[in-house]
Structure formats: C-alpha cells, structure tokens
Structure 1
C-alpha cells in the first residue's frame, strides 16, 4: 500500500507576476526549487493566503536568484501580484517509508530569497 505525504513546501512566498496569456503553470525561481527539492514539470498545489483560492498546476523553472513566483495561464486569475502563497508538493511512498519521512519546508524572506537559519 502507498500513501501520499507532504514532500516539500515553499511557505509564504510572494507572487511577483501573473501572466494570463501563457500556457498554464507556475514559474518558480530555480534557487527556491532546489531548496524545496522541486523538479521541472512536477505537480504542485498552490494555496493563496490572501483570498483562500487553491489550485493544482505544474512547475516551470524560473531564472535563478530572481525570486520569481509567476502564476501563468488560468492560474493567473487565482492570485494578484503581492499575494502570499504556499506551494506544496506531495510524494507517494510505502507505509514503512512514510514512518521515517521528513518533509522539506523552506521559509524564504519577504523578497522570495533564501535565508540562512
């Protein structure tokens, strides 16, 4: 049997762009992707703290070091620039794997930059 557990999350990142006329997805700074263990095209859930919207989409690599968090296509209707979102990924694992799994949680600063904690 497999269970679906939290793999990683980017906690409270700020939306920097919303591009309606684009094929749907979310563009994420590659530094943030690396820190959270996200890979390009991976499915993620996006939760908007400002308006309660939730959506499922996939990741596109954004330029490293820019702090970009851009909702593309129809997802751009679910957030405004400046909104705070949580980006969540999940992983399927066996019950035995789940018992020892520790998710990665990243807490960027107010400019979506990694901070040393």
Structure 2
C-alpha cells in the first residue's frame, strides 16, 4: 500500500470516526471531544486513536472508557460507511493536548495585557 493511499485511508477513518463519536449515546462521552491523532497500521490491523477533551484529562479518560465499550458498534458503523477489506482493532488513548494548548493560549493573552 503506497503512502498516499495509507494517508488517504487514515483521513477517511478519522473523518468517519469523528462523525460516529458524535452520534453515540453513552453518557460518558460528553463535551467537546476531538481526535488529536490517529495511528493506523499499514496493514489495517490496528488503530490507536488519541482523544482529547476541552473539559480536561478526566473527561477524556471517561470518554475513552465509553469508546472502548462501544468499539464493536464503532467497527460495525465504520464497515457500513467505508468499504475496507480489513477493519482495524481500535484502542483509544486519553490525551490532554487541547486543555494544554488552551492553557498556553490563556498565558499568552495574559502576557499581552
């Protein structure tokens, strides 16, 4: 699989995964969630998804628990949206980069004042 096709497939999975995440009804998956990074194996066997929340790391960890329990549903939905020969096994990881970048932006604004 060429690098262009791999990156295109990775972007397609990221786009569809973010849409599926918005439609989940799990109460642990709340707030503004974002997919920071997606590591898709070249053979499509595994996919590591880094999730960040605007509400902080604890909200991201809670969302990861909800997403992990809904991994089968996510895989089923992804299969109906993207016709891939092989679907990856998802593993979700909590990340605090959104909150960290918001803190940096707040500090920079304080310095300007």
Structure 3
C-alpha cells in the first residue's frame, strides 16, 4: 500500500510540473490581469489540484520525511519539460544543479524502506 502511495506522490510531482508548464504558456506575453484568465491557466490549476489531492492521499500514510523529498522531483521535471516542451535551454550549471537535486532525491529516498506491513 505504501509503495502505491509513493507512486501517488510521484504522480503529484508530475502533475505539478505539468501545471507549471501550463502556467507558463498561459502567462506568456500577458501583463493585464484579465489576460491571465485563459485555458492554459485553468488547465494548470486543474493539474495542480489533482496533484495536490494525490499528495494529500500519500501524506495520509507515508512519513513526511520519506515523502517530502519527492517535492524536489517537481523541480527536476519542470526543467526537463521546459526544455522539451517550451524549447528553453538549460545551462551547464543549471544541468549540474538539476543533477545534484536528482542525486539528493535518490539518496534520501533510497535511505528509507517502504514496508507494506507497517500502518
């Protein structure tokens, strides 16, 4: 069960990253508040909302010290999506920083055992 909840946390991070990309698309070139009421912004809000629900579900049974490092996954995914979907460039320093965040996430996440037998 806890492994499934960790999957929910990962999906929540993916949805949050997609929400950020949607926000960027909806905000591009706009300055007036009324311009931010568009389908991209609405889509980003929905993605964030669903991601938040998955995150809360995961929080219901997984220790925060195990789960919270997965929030860093959102940072990595946003960088990847910005490059792939938006055509943005990642500098060598940005790439190195993203790799360090990913390495840190791996270290923290792999230091905990997910035991389905525990409540």
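Where a number appears in this text, it was derived from the coordinates with a stated rule and is not lab data. Keep in mind that what you see is a predicted model, and the values were worked out from it rather than measured. Cβ atoms are built from the backbone, for glycine too; each structure is taken alone.
Each of 1, 2, 3 could give relative contact order in percent (Cα under 8 Å, 6 or more apart), but the derived value 35 comes from 3.
Can you spot which of 1, 2, 3 the value -17500 was calculated from, given it is helix-only ellipticity at 222 nm (-39500 (n - 2.57) for each DSSP H run of 4 or more, over all residues; to 500)?
On the way: 1: -2500; 2: -17500; 3: -24500.
Derived from the structure labelled 2.
I have 40 for percent of Cα pairs over 21 Å apart, calculated from one of the structures 1, 2, 3. Which structure is it? It traces back to 2. Computing mean count of other Cβ atoms within 10 Å over residues 30-37 across structures 1, 2, 3 gives 14.9 for structure 2.
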